[in-house]
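Quick heads-up: structures coming right below.
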Structure P
Amino acid sequence: MKIVFMGTSEFAVKPLKKLCENGHDISLVITQPDKPKGRGKSFQFSPIKRAALELGLDVYQPTSINSIESIETITKLNPDFLVVIAYGQILKKEILNIAKYENINIHASLLPKYRGAAPINWAIANGEAVTGITSMKITEGLDSGPIILQRELPILENDDSITLSNKLSEIGAESLLETINLIVSGKAAYIEQDDKLSSYAPMLTKEMGRIDWNSDINKIKNHIRAFKPWPGSYFYYDDKIVKVNSVDIVEIEHDLIVGTIYKIGNDGIWIAANNGFVVVKEFQFPGKKMMPISEYIKGNRIEIGKIV
């Protein structure tokens, strides 16, 4: 099949490679424009652009996928399928009328739950036990098209957004191949989504990373698992942002003000939360590397009783 592939994030890399491995003709890979990153503001390629170049594929990076130039570029290729995975722009009708067979999206949730930009993060943050992959026909709405195929995956206690994304990307790659085969063979069943059951997974912002010590300790732990690697989870110590990488939790009654540093030891920094303590095991001060608390306290002081 001749395919135009649209994607940007790491999540889309395995599906792209899987299409190539199985002999599909990737006529063009479309990804977001290069963006400046880091202190030097040097332009860096998206994960999909890097993968496409390694595979020897042509890459196109329009500012707007719905521009006249974009529509003409895709139309000239006469693709059988348009595949969209974690691309970052919403497609309008003119784009959706081009493909011979279908426009397919692979979404990292069990739709209609968690429509939107960050389904993996919010599934973990909200304490879901199960998530999955949905392949669907793309419509002009936000992740609201008819479902073609779904695959479930349990969320393990030690999963974070990085590990879960890797697992779902692999399932998404297999699901994409199966979806194309179902459509070509005429066996695809298109199941309309129930909008009444929908929920939204909004784009992440830096501000969302701040830990709310008023929260339940389980919710705080899920927050830290969910927002890796970005925006990360953090608190303030003497006006410095301290990033948190891993924690344990202890459910116990106390009468401390939430956010109070209760005690410090090799097991971590005990910080009071709503219904117990969050024991911070690894953290990072500005300009320092991420390190275990046991290593940090060998040459540095953390003030007990301080409210963070």
Structure Q
Amino acid sequence: MAGSTESARPPGRAKRGPAMEVFFRLKKSPLAMFGLVVLLALVFVAIFADVIAPYSYSKQNLAHMFESSSKQFLLGTDEFGRDILSRLIYGARISLQVGFIAVSIALLAGGMLGAIAGYYGGWIDNAIMRVMDVLLSIPQTLLAIAIAAALGPGLFNLMIAVGVSDAPNYARIVRSSVLSIREMEFIEAAHAVGSSDLRIILKHIIPNSMAPIIVQATLGVAFAILNAAGLSFIGLGIQPPYPEWGAMLSGGRQYIRDYPHLTLYPGLSIMITILALNFLGDGLRDALDPKLKR
């Protein structure tokens, strides 16, 4: 009967879609919600940095060098009299940009290679995954340093270096998902109706592999930001006067004994951002786990 379906649903509880169901489970984790709030706040700050920042990130005032926190400069100033708070705000824009774009590069390159390897198998799988194994045998930070050194410093080269060094991880994750999906009945049905291999990979296999990819991407943004900060710290990333957090750490390390605030605030910014993204990634992993569905 038509009314029996409606009566089976608990009173006052509307049917939730897949995205709302994931968000409902995510809300059960206070740490994941903390990570989500921090990430949204950082995105807001990055978008409206020009409005929020009290000063320009490059404005120098040599009469106010090495000042501590005050009403005029809430977090103090650096060795050139630049406002640290303003530089941190603009630095959030650069760090998030590097994180998201680098992960996008890694996801597109590694994801497609992993999907092709898992779908076709045979010698194609062996060829692609042996190359990925070689790259995975190299420490990821060292691989990023090598790529950045070859390309040269700069924002665009930094994103490529971080993205390419992380691509093998996505290739391995996507391949393992594709191996478990390609033998399912809906894939056989797609073959039966004459769908091309490219359409099956893009329309059926990859969308059904998104759960582990989303989790890895969230954690990957955290690693990309940390990796970019490390490259900027050793001079292979963002170049002055752009206010990247790792470059700010590098610039303040020679004054750390007398003026610790030069490294304290950029370090805290990196730590809180990485922590929030890891909390969010862990929460998404639990929320997307089919075993936890109720």
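Readers should treat all values here as calculations from the given coordinates under stated rules, not as data from a laboratory. These numbers come from a predicted model, not from an experiment. Cβ atoms are built from the backbone, for glycine too; each structure is taken alone.
Comparing distance in nm of label points 7 Å out along Cα→Cβ at positions 185 and 281 across P, Q, which is largest? Mind showing how you got there, number by number?
Numbers: P: 4.5; Q: 3.7.
Going through P, Q one by one, distance in nm of label points 7 Å out along Cα→Cβ at positions 185 and 281 is largest in P.
Give the label, chosen from P, Q, of the structure having the highest value of relative contact order in percent (Cα under 8 Å, 6 or more apart). Show your work: numbers first, answer last.
On the way: P: 13; Q: 25.
If we compare relative contact order in percent (Cα under 8 Å, 6 or more apart) over P, Q, the biggest value is for Q.
Looking across P, Q, the calculation of mean count of other Cβ atoms within 10 Å over residues 153-160 that yields 18.6 traces back to Q. If mean count of other Cβ atoms within 10 Å over residues 25-32 computes to 20.2, which of P, Q did it come from? Among P, Q, the structure yielding 20.2 for mean count of other Cβ atoms within 10 Å over residues 25-32 is P. Largest in Cα Rg over 2.2 N^0.38 Å among the labelled structures P, Q is structure Q.
From P, Q, which structure was helix-only ellipticity at 222 nm (-39500 (n - 2.57) for each DSSP H run of 4 or more, over all residues; to 500) = -7000 calculated on? List each step's numbers first, then the result.
Working: P: -7000; Q: -22500.
Matching structure: P.
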